[in-house]
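Listed below are the structures to be examined.
Nothing in this text is a laboratory measurement; each read-out follows from the coordinates by a stated rule. Being a predicted model, the structure only gives us computed values, none of them experimental. Cβ atoms are built from the backbone, for glycine too; each structure is taken alone.
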Structure 1
Amino acid sequence: MSINEIIINMDKTIIDPKKVYEETRFRTPSELERRYGLWVDRIGNGRSRKIQLDRLRILGQYAAIAVTGGRGRLVTSSRGEWEVLPGDVIFQFPREPIAYSPDREWFSRWIVWNGPEADLSLTSKLTVSPVLRQAEGMLLRAWLALARCMEQEEFSGVLERKAILLNLMAELIRKERNDSTPKKALYAIEMVIAYIQRDPGKHFSLLELAEMCSISEPHFRRLFRRYTGRAPVEFITLQRISKAKELLIRGESIKAVGYAVGYKDPFYFMRVFKKNTGESIGSFIRNQENVVR
């Protein structure tokens, strides 16, 4: 969702788009972190007091925030308002404008991360809701483990931080699915995801995908977004970009790669690639060559 679009809050009043701001604080990942595709931007903790929820933030990264000893509210641009209770974990996606605050005061710990692996694979499985109930312990274990290795820049430190993140995501995904997704619906959506991933360049009809799940198309779109955090069309595009990267690394031509992932017009393919990765195909290829050297 563009920050210039009208955003409706929980009271169905209009939030001025000018009150949606983008975070600009990022840690520059090392070349090793970029190479392994998943890195921790920062961790932190602190005590917060009540604030007005009249501005929404676009973080530009992924974050998990564990709340201790207080309750409050979370406001999102697309999923409305949520109650936050002690022990809950709040999720923030890169492009989702949100704001949160305790009713009076709370203590929180947070982990902020980024990388293509988060964007294209693991984190796409989250989340049914932006609040995961009683998951504080899982995040605390990861937070403490990261605190011990955040300053390690050598190979082992990079891999250790990635492993901690992957383990945290696996734990949270298992809990979320057990808590809120019926097994039949879970199996149907997973079947569709596997079907898309086998050949992302294929033309997919949303009606066809919905029929695979034996549900209506509108219900399929809602369930798919709840399960993956993305609309079906957006998810398919990201899978195509992921496959395109694999083929480009192998040395395939831009035209051949575009055709293989569903784009007959190479110029349109290049525009889609840059829009979703932030860099041109030529820049991506050069960066890969530099890593190999």
Structure 2
Amino acid sequence: MTERTSEQAAAARNRGTIFVENARVTEVRTFPGNQYILRLYAPQTARHAVPGSFVHIRCDDAIPMRRPLSIMRAHDDEGWIEVLFKIVGSGLRSLGHKEPGDRMSLVGPIGTGFEPSTARPRALLIGGGVGIPPMIFLAERMQADDFDWQAVVLMGSEIPFPFELGTSVIATEWLGKEFVSAMPLMEGWRIPSRLASMAEFDGVFRGYVTGLARKWLEAQTDGDLEQTEIFSCGPTSMLEVVAALAREFDVPCQASLEEYMACAVGGCAGCTVLVQTPEGPAMKRVCVDGPVFDASTVFL
């Protein structure tokens, strides 16, 4: 397939699936570390969102550049989505001042999402920092699916987590009993979750989330690993280590990349990344060709 044909195919794939909505803020939650969760009424986006997709939000009428934010949750029937962000720069600072009833222009959902395979039902979800939201979305969809997914969610943060830490009642034999802090939402879904940080939070594994992932992988049998797939989102440095772990333990890995974006709909090609394809190396747009890629094609 030629470069031009590939672009045309991507355009056709996304036609009719990306919407411009006048989204309404319905709820604002604040957390330490200048972190916010916004619930937005955006029914078209909510209906078509998949784990790994994102929205492009106009934070303020006075700020022309939109900001890409991963979708953390979406409710088809009630028409809402949730996004998590921490304040970095004037755009997100303005977004942090929004109140229920405020409206903003939103483009979404954008991008290809994660594609779990029932051939590998043991899913290891690894999220770091602002890469946590897609992991929550994927875990929720797996929990709601009729298929019996066996998901484990690992999250890392160097600032306070964007939720109140809960004490897990789900056993994790692969980790010391002193590491019991978990995300309450996951506990409610009966999905085991564990947390990692270099900061000293109670009940949290001291180290990077990739170190926590290594402990989990080392505790698996060869048969377990044959049924395992990794899904991850976070800073590039974290994804590089996750991809290396996937190679070491011979398990497939899907990674959602984080890149600066201008248009976010494939027009400007400002978010391209080098990807190995069957036809050879190619520059792919993270916004519409991704953000989810086979990690082995990006991190060599």
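Give the label, chosen from 1, 2, of the structure having the highest value of distance in nm of label points 7 Å out along Cα→Cβ at positions 217 and 241. If you can, show how the numbers build up before the last one.
Numbers: 1: 2.5; 2: 1.2.
Comparing 1, 2, the top value of distance in nm of label points 7 Å out along Cα→Cβ at positions 217 and 241 belongs to 1.
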Problem - Source structure (of 1, 2) for distance in nm of label points 7 Å out along Cα→Cβ at positions 25 and 233, computed value 2.2 - result: 2
Problem - Test item: helix-only ellipticity at 222 nm (-39500 (n - 2.57) for each DSSP H run of 4 or more, over all residues; to 500) calculated as -6500, pick one of 1, 2 - result: 2
Handout entry: For 57, 51, 40 (Cα extents along the principal axes in Å, calculated) the corresponding structure among 1, 2
Key = 1
